[in-house]
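Take a look at these structures.
Every number here is computed from the coordinates shown, using simple stated rules; none is lab data. On a predicted model such as this, the values are computed, not experimentally measured, just so you know. Cβ atoms are built from the backbone, for glycine too; each structure is taken alone.
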Structure P
């Protein structure tokens, strides 16, 4: 375990009784409330001094409500909430201005947006002109852009990033490679291409849930995590718990142990960047 307090760059919380989240329907692990008391219990002895709240894939009608709830009620309930990445419909191009204005009016906790594209049938959905235009607007509102894709959309997403050089991109879950089937390519080269773009950072998060939930071992995820750490370097990587989705594959403390073990040879300064300092810088916490 890290011997210093950490900032978790990727935490979800939700109450399915208040919002519609079709993607957790019927899931015995996820289809329930996950709120600050539950997080406190699950992190155990891990010293989490702050976290970034990530939008939770609610149905679009609830997206603004979720952001307002997180910036208001949840933030008052949980002082460790230091930043929020809210959902935003960037595919509407310049028309998204009014939505981005409404988000930032919620207060300084709103740090970035995310428009999940991993579920889109067209892997080049992110390259539609309006999607690009909406994403290019984000720096005007002081917002970064979290990217949630899987390996099938990674190539086109590299092209999106190239077309938005002034936007700060945060790649979630190491772009979800096919770990379950032990497939490294072409993800490996595409991640290297992403790392070559200066306006990108990446989260070491969501990895175990891409492996076999029941049989994964550290050697299954090692080549993926080590590759990301190598190509992005110590200044552009952040630890993310992806709680409670993480619980599909492992307890929170086990994931912390995995990342800790794979970075054991790093200097203390480099480890603090991964576990804390990079998140503070990227999300302006």
Structure Q
């Protein structure tokens, strides 16, 4: 997993063809020291400044997820090694579970009545007939069930989220960079951007707390690391409001367990943490 210990922001000035002076800022990280992170950040800012001064495009953009995520580590879970997991806070303030080898699959679906298609899909999997119309949820669950039917050793927990489905494979551990893992994620209908992020960060991710705007709270006003005391105080005020609101909601709801039902020993703790933090069994509205 890629969560460096030190972050720093570097700046540089660039003069455009129109004579304007711009300040370029870049964040970079290091596991060695803040000074090492600062040196990398200043170097990156100077490169961007040169691209601007030369009138060139900004240069090769970093594809989604290619840089380490600038997220504060809130909690470490389990022993160091294959089962390692951490909970971080993302850019808009949600807690996120990052797991080295427990596969999560994020399946986005077009907006529909929450849960209706999922119920129909599960009925179809267990042999109950349905009409010819097949909502996206129904089709997704049927595809997942058909894929698992050819792999009897697999076990998958299926959760309903506000925007789709979340799958957790429990029978084995997975390498998020392996071709076989990526092929399975694509076959299950995983969001392509999520697949790229897992591969580049060398971990799987699952959001644990609701998105702020779904709880009538704005996104976090500042990001980690906080550059000033005022920024840290502003975040603390926002956090108090968010914590008070998001407890009225769940992030996902367990809908079914498909396949063999096997749970690998190193996956048990991840299941417990995930379900507790997301309030998966609470019956609360999803956000």
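Thinking of P, Q, which structure, once semi-axes √(5λ) of the Cα gyration tensor in Å, for residues 150-261 alone is computed, gives back 24, 15, 12?
P
Please state which of the structures P, Q yields 25.1 when mean count of other Cβ atoms within 10 Å over residues 6-13 is computed from it.
Answer for the origin of the read-out: P.
Kindly point out which one of P, Q the value 1.00 was derived from, the read-out being FRET efficiency 1/(1 + (r/R0)^6) of positions 54 and 246 (r between Cβ atoms, R0 = 41 Å, to 0.05).
So the calculation was done on P.
With FRET efficiency 1/(1 + (r/R0)^6) of positions 46 and 214 (r between Cβ atoms, R0 = 41 Å, to 0.05) as the yardstick, tell me which of P, Q scores highest.
The structure with the largest value is P.
Which structure, out of P, Q, was semi-axes √(5λ) of the Cα gyration tensor in Å, for residues 22-101 alone derived from, given a value of 32, 14, 12?
The value was obtained from structure Q.
Taking -0.16, -0.58, -1.18 as the value of log10 I(q)/I(0) by the Debye sum over Cα atoms at q = 0.06, 0.11, 0.15 Å⁻¹ derived from one of the structures shown (P, Q), identify that structure.
P
When you work out FRET efficiency 1/(1 + (r/R0)^6) of positions 198 and 230 (r between Cβ atoms, R0 = 30 Å, to 0.05) for each of the structures P, Q, which one comes out largest?
Between P, Q, the highest calculated value is found for P.
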